[in-house]
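Every number here is computed from the coordinates shown, using simple stated rules; none is lab data. None of the values given here were measured: they were computed from a predicted structure. Cβ atoms are built from the backbone, for glycine too; each structure is taken alone.
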Structure I
Amino acid sequence: MKVLFIGGTGVISSASAELAVARGIDLTLLNRGRTSQRPVPEGAKVLIGDIRQPASVRELLSGLTFDVVVNWLVYTPDQAEVDLELFRWRTAQYVFISSASAYHRPVLSLPITESTPLHNPYWAYSRDKIACEERLMRAYRDEGFPVTIVRPAHTYDRTLLPFRGRYTVVDRMRRGEPVVVHGDGTSLWVLTHHRDFARGLVGLLGNPRATGEAYHITSDEVLTWNQIYRMIARAAGVANPDLVHVPSEVINAYHAEWGASLLGDKAHSVIFDNTKIRRLVPDFVATIPFAQGAQEMVDWFDGDPARRAIDESWNALLDRMIAAQRGALPAT
């Protein structure tokens, strides 16, 4: 099976590329060749090009066809339109990487299934993903464009800590400084290791039953945000992190980008029903608990001082928020 990944060295896609090659897939990556953290898997071919330059990509792909094309880098309807032009006659399956944040916010009911309506008035990123899905599904209905939609939830690798501020937050915990957790920390969240996600994604490639369908691929482990922060702290050698709970609406007032990602996604409890992906990919199972993933993250940051960059502007932002929140609480 000949498969083209647009991207293929990112947080989510890198594990899928490794697994695809391991399973004997003839894999080609098309990207700008600028990755250093996640090398191209041995056995994969690489085409150096920029998908944002469609004329040069069209020339690069001249004469090539694929059984499957997976584009990990489509974020807007205009980009989806470019892919329709590039791949209409070039592939038997086109996989669009959407987002589970496209599901209705606030969450209507749990667990979330693929039939949950798509609606997110809070986050432009999610609205754009919804618009991409709608355009590609219209192409499927009107002209038979062979699209499969995949909706990752919060998928991570060892380089991606699950909160804004990255290592700065871990550093604060290690120094005994307080850190901000949105809401009261008890909302439910699902974190999926990229190697677990890969088993579901690769299992969809070349499967004709996936055409015209949407699938989310997530772990079944459900954690509160308090648990998530404490697991990271424990991996970093901190027994009792100082967690300060700040309403998501207040965080939004301090930092609109962070706030949008909370109000449009992470502030809402989620539980996913993975029945649909398991029905098509029977060997899909998420086996890596977040406690293991948290240790992988901390070990990776500790492995090189250059990775442990401290953002003083983020420290200052957290200090302001924490001072205001604690000042607003009644004296005890």
Structure II
Amino acid sequence: MAVVNAPPRIGIVTEAMARRPLLEVMDWLVHEAPGVTDLEIGSGGYAPPTHCDVPVLLHDAGARKAWLAEIAARSLRVAALNAWGNPLHPDSDVARKHDADLRDSIRLAAAVGVNRIVAMAGCPAAARGDRTPHFAAGGWIPYLEGVHETQWAEDVVPYWTALAEFARREHPDLLICIELHPGTVVYNVETFERLAALGPAIAANIDPSHFFWMGMDAIAVVERLGKRSGHSHGKDVVFLAENLALNGLLDHRWPQPPAAMPWNFAVVGRGRDEDWWKRFVAELCSRSQVQTIAIEHEDPFVPAEAGIKEAAGVLARGIAAA
């Protein structure tokens, strides 16, 4: 029988409120969404670092102490730093910055006692000399064949082997939780397991919404990955049948215009019902190392404040049931 772990806490990815100061965001949570106790804060890459001045916090112990004190004063905690980006980008300036941001996030996590970082595996070029990333999701026609294998041999394995070793040296208790996301080299179980084999610091960030629109089963993914699941996002997907019938899942216009899309990210509970979310939370409790389900609000039809409160209610009932 599976052992049931402590139930996960509810958090938010603060990127949805990146234009508001962190103190204002936290005060709003305390008064309007008291069930939310954890913060996932952007620290670089493509994630806006407006709630986390990494250079200052890294080099100024007083600033770190004050930052953490403001968070603790509201009975909140930092569950994860988020440095999602593309350290494999063929533009060396982008790759260098995103790699530096990820490494600084690891250093900062060690300094402030955070044991999770959310990241993406990145996406390199198809061949040396290319200027843009190439998402090699299949070799269905001749000019796509072999790209995946070359990327892994020349870019993915060398980079992530070194990065995983760096993380273990700097912060032995840290899990770098990789989002399984199309457009990167890690987007499903097969590609994640290939990356995870490069080092024990590499874990998965479970975002059910990514699996929904790829036709995957999020509960089956958690069952397969087990303890390699280290963090989770709370986000749903709603499919628009009439648009899906005409254009399928692959639509280059995403995310605009939302009403014309075959699918959209949605508030937790608006795609899958509450019974599904209860089963999902129970699976996280029994098999994973997930400590926080962080609400990632990306629903184009619902304001962030309303969506976060609604999602928190669904997740709270799921956690209570688990």
Could you tell me which structure in I, II was used to calculate semi-axes √(5λ) of the Cα gyration tensor in Å, for residues 48-95 alone as 28, 13, 7? II
Tell me which structure, out of I, II, gives 21.2 once mean count of other Cβ atoms within 10 Å over residues 144-151 is calculated. I
Compare FRET efficiency 1/(1 + (r/R0)^6) of positions 88 and 152 (r between Cβ atoms, R0 = 25 Å, to 0.05) across structures I, II and report the one with the greatest value. II
Label whose coordinates, when mean count of other Cβ atoms within 10 Å over residues 200-207 is calculated, return 21.1 (choices I, II): I
A value of 36, 22, 19 was derived for semi-axes √(5λ) of the Cα gyration tensor in Å; which structure in I, II was it taken from? I
